[in-house]
Structure P
């Protein structure tokens, strides 16, 4: 089986509800879809969700990378030799992780469809479903509480609160949220690199009664030693997100004991193949893994779900990036019921256009 043709195209999707994080407000997202066709009549699909502050890419750049580099590179090659293809492509596009992720997904999707099996089973099939958190952006307390009640009414049982702009306001919001939702809803907090070490320590001390599950990326990603200082200083588990962009980052985080947990996003690391290697490093260092996402179409969420279902050590999921996208052509690539994500059961990633 060989790849005989491929094409890519951007899809711009407004958000039903724009949201704010520590460093920007997001009102729309552009994903780039990739289709590969084989001489066996099998088509594989992938999706890139570039985010310039995180992945360093723009949608226009991803289209260019796929059209001018990736597609010529893989055409005529065997998709079943995906390990060689994605490794070689990393040398061709070292600064384009979401573009590589789209290729990675399409190759693996084609493999699953070729053998007629869901990809999550082929890669390990450890679990059949996983609960996801759902994110609440930076907003006034009254709006936050209203949104939390709406999400709980939809069946979600784990909320992730964004912050990092103002410690006092973050403390107020966390305590108010815990009071409103009661003791049984799990709460996570993501500072999105907005704190100093001292601010992070102050925040953790002041919200102790809220019983947060974890603190995600409190300090700037460019200073991993600061993340390590927070990890050593606070009692709450600290998760690395933007500080983890590659397998090498995972090794450094583990070797230097800079975090308690890691957030693996396929768009950051270049796809499922690389994410599986990162998971192996994390597991060897006894670091639990969360699979996260950007503002991603359902197809990309299906890939993240595949990764989570395939491995025991991926115990947390934050796969809600598709929920507010208007006009997502792959909205049905995953199944969501009461805050729990399920695969479709179809071969490959489980989606066809």
Structure Q
């Protein structure tokens, strides 16, 4: 057998051994798109300087290579990513390519956005990198444009975790009867392949060092789902509709409190702000010169009338738990119920 032929024959054996050991396996050779296939507009994809580049009209690039027969259940996925200024992209998992779908319907998307900008009209994306898109979001970006960052996605049992530069950003354990928006009915865990998103011509994004570690099919979940179906649905509805769920008034006096707060924030899809950012001028009550109205609901549920008045005035709405040390799910539920009753649009919410 010639040496080159022998090398290619050995590749499947090496891949099988790596799968059995749970080792990291490359999904991209750094030179070609072998093992990847665009669902449409293949011209939107290229390989440059060892990276897959998105540059063009909407398209999704699916992994169709031999690793695990491109059907992954429990896994860790790893990539280095860099976004150009204002770029939007995403990493799909548990998905599949269908000839009649421009946007994948099956599976989840891990968001790739570092700075929001108007796109497709006036829409500004507030779900930032690390978000489990439209399910559990981070509303402040843990990344910057024009700089490489490390993205890791882990699925085990019914739990999804996202990591940016080693930091756990979002965590979600899927309940049996999870609420989903009408256009996301297949956003559930099952199994499937990975796909990269080319969102629009102004979104140039680079992906390199893509690899996977396959975990056992019987790997357990890492947490429990929310046990309040109404709260879970409210979080799902507002996460899907781009309403920034931010609490400006939770404080940490000890490292242990901070750790507990961040775990709760990931669990409920709420971003915590320990101090009001310097570029936000706000008044606690309505006034003609108040660009942001901060509603303190520490002791009483938020007033629907106040929320409606702030919206009518054109002020942005933000919430504060008033200096408590715990993210209270009852307070969060009352807050979301009031927002729903006031018919608040995502544009009415303050976001960084």
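FYI, it's all coordinate maths here, none of it is from the lab. Only a predicted model underlies this, so the values are computations on that prediction, with no experimental measurement involved. Cβ atoms are built from the backbone, for glycine too; each structure is taken alone.
Out of P, Q, which structure matches -6000 when helix-only ellipticity at 222 nm (-39500 (n - 2.57) for each DSSP H run of 4 or more, over all residues; to 500) is calculated?
Value -6000 for helix-only ellipticity at 222 nm (-39500 (n - 2.57) for each DSSP H run of 4 or more, over all residues; to 500) corresponds to Q out of P, Q.
With distance in nm of label points 7 Å out along Cα→Cβ at positions 84 and 148 derived from the coordinates and found to be 1.9, which of P, Q does the value describe?
Q
For which of P, Q does P(r) over Cα pairs in 10 Å bins from 0, in percent, calculated from the coordinates, equal 6, 26, 35, 23, 8, 2, 0? Don't skip to the end; give the middle numbers.
Working: P: 6, 26, 35, 23, 8, 2, 0; Q: 5, 24, 32, 23, 11, 4, 1, 0, 0.
That value comes from structure P.
If distance in nm of label points 7 Å out along Cα→Cβ at positions 76 and 140 is computed to be 2.7, which of P, Q is the source?
Of the structures listed, the value fits Q.
Hey, FRET efficiency 1/(1 + (r/R0)^6) of positions 28 and 292 (r between Cβ atoms, R0 = 30 Å, to 0.05) derived from one of P, Q reads 0.90; which structure?
P
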